[in-house]
Structure I
Amino acid sequence: MGEVNLVDVSKSFAVKVGGKVQSVRALDRINFTVHDREIVALTGPSGCGKTTALRIVMGLEAASSGRVMIGSREISGCGYDRGIVFQHAELLPWLTALQNVMFGLEMKGMRGGELRDSAESYLDLVGLKDSANRRPHQLSGGMKQRVGIARALAIDPEVLLMDEPFGALDAQTREGLQSELLRIHQRTGKTILFVTHDIDEAVLLADRVVVMRSGTVQEITEVKLGELRNDPGELRGTKEFAEIRHTLWHALHGRSTTRH
């Protein structure tokens, strides 16, 4: 099961200010759940702790206290049950697109023809089958992110984590990849937790949006758009989209209008 549970998760950092060491709390006992096959967005102002929370779920950082559960298992570091996509694809420049996807599978222990076949199938899933032999410098920004998504999905994680995955892209490419992510989610059914500063993106993609502020969960908004998501381009112009966006805007600016 790809359910994620954060239970009373806190994170503190030691920083030196004026010659004295002070403790700064980045997360303060946050609690929320990402249900199996659900897409949940983390949003909030810069410095609110959303990326720290994501990195703790991935196992890239340890919580100071509290627990993170994947299904019934408490995590204690990185694992193949989780895959991550960063804001920049971070591809290995000396490898082709196909070899970058194969790299994660090799680390997992896959070998032989199965390795290549699996990597090719995930490149096909993100629409890059014909670009398998290109190196990163021969790919556009959007194509690099597609390779990053394919690489993360190829290890067959229970949970896909994404940190501002489309934030560095131009508006048109970003919209295209947002639609692509919805299509991939329909195909794979992966549980997805992603960080975004973009309210429209959160409404467009997420089943629920967790609004954070100052290291705490301020509000959780349910996004009920159903079949309207079948046409993301039209969705942005609907009354339902505008109403949920308005709710989130108020939550982000400290004006509670909780929706359940």
Structure II
Amino acid sequence: MSLIDQLKNIVSEESLKEPDQVRVRMRTLITEMLTDSSNVDPIPDDEPVVLLVVGVNGAGKTTSIAKIVDVAKSEGQKVMLAAADTFRAGAIEQINIWGERLGVPVISQSAGSDPGAVAFDALNAARSRNVDLLIIDTAGRLHTTHNLMEELKKVRGIVEKNGSGFTERILLVIDGTTGQNGLIQAKSFTESVNCNGVFLTKLDGTAKGGVALAIAGELGLPIWFIGTGEKSSDMSAFDAEAFTETLLPEPAS
């Protein structure tokens, strides 16, 4: 609705008459909305980075982590993983499998252990091994006796307190096919742990990932990466213009 209101004003001010002229203006508005103006480098390559990855289970968190590892390793970075989703045994196993497959070390403890302790151990291990990129997986759903956001705040607090020498980034993973539910998730996580950017997953199907507009427009969160398939190499940096072309393509001549 915000975009349409802006578009109405432009049509009125410029006395536009042709649909093609309106489409061009709409594409410009969408591109501007989706362009990251924060000037924050998602993963700086000239300083050690700790990347805290958050998002609900099923959004593609683990696969997204694997994709980031794949890219970082191809650029010559030394990478380490931490399995801090300790409330789900399957999550620890998944991270360990990806670590083995991609040839990177994984810091983990047994299921049910304190996720903050895993993050603490991982930071110390990464520091002593001169790791360039430490990626910490976190819980996306907890047992009913725990509050997910409170647990995430604790892990974030431990990273802040013990992350001396590391640049901290908090990446929110969202399923690009979730629609408005994705926006509700984004609001909850951003309010709790102050996310810096978004990894939009599952953009390999027919869904166009329109939730990106809502995230950028309402939360001002930049989309940093997109996942376009299941393989660890199926990832690219977000391109606002290319995304807009997919969302609102040029009409066939």
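Every read-out reported here was derived from the displayed coordinates using simple, explicitly stated rules and does not represent laboratory data. Bear in mind the structure is a predicted one, so any value in this text is a computation, not a measurement. Cβ atoms are built from the backbone, for glycine too; each structure is taken alone.
General remarks:
- Source structure (of I, II) for helix-only ellipticity at 222 nm (-39500 (n - 2.57) for each DSSP H run of 4 or more, over all residues; to 500), computed value -14000: II
- Parent structure of the calculated result 52, 50, 39, given that Cα extents along the principal axes in Å is the read-out and I, II the choices: I
- Which of I, II leads on Rg/Rh (Cα atoms, Kirkwood Rh), for residues 16-87 alone, largest value: II
- Ranked by distance in nm of label points 7 Å out along Cα→Cβ at positions 56 and 240, structures I, II are led by I, which has the greatest value.
- Set I, II, criterion mean count of other Cβ atoms within 10 Å over residues 104-111: the highest-scoring structure is II.
- FRET efficiency 1/(1 + (r/R0)^6) of positions 128 and 192 (r between Cβ atoms, R0 = 35 Å, to 0.05) from the coordinates reads 0.95; which among I, II: I
- Among I, II, structure where distance in nm of label points 7 Å out along Cα→Cβ at positions 32 and 120 as derived comes to 4.1: I
- Which of I, II yields 0.20 [FRET efficiency 1/(1 + (r/R0)^6) of positions 64 and 232 (r between Cβ atoms, R0 = 30 Å, to 0.05), calculated]: I
- Distance in nm of label points 7 Å out along Cα→Cβ at positions 72 and 224 - structure with the largest value, from I, II: I
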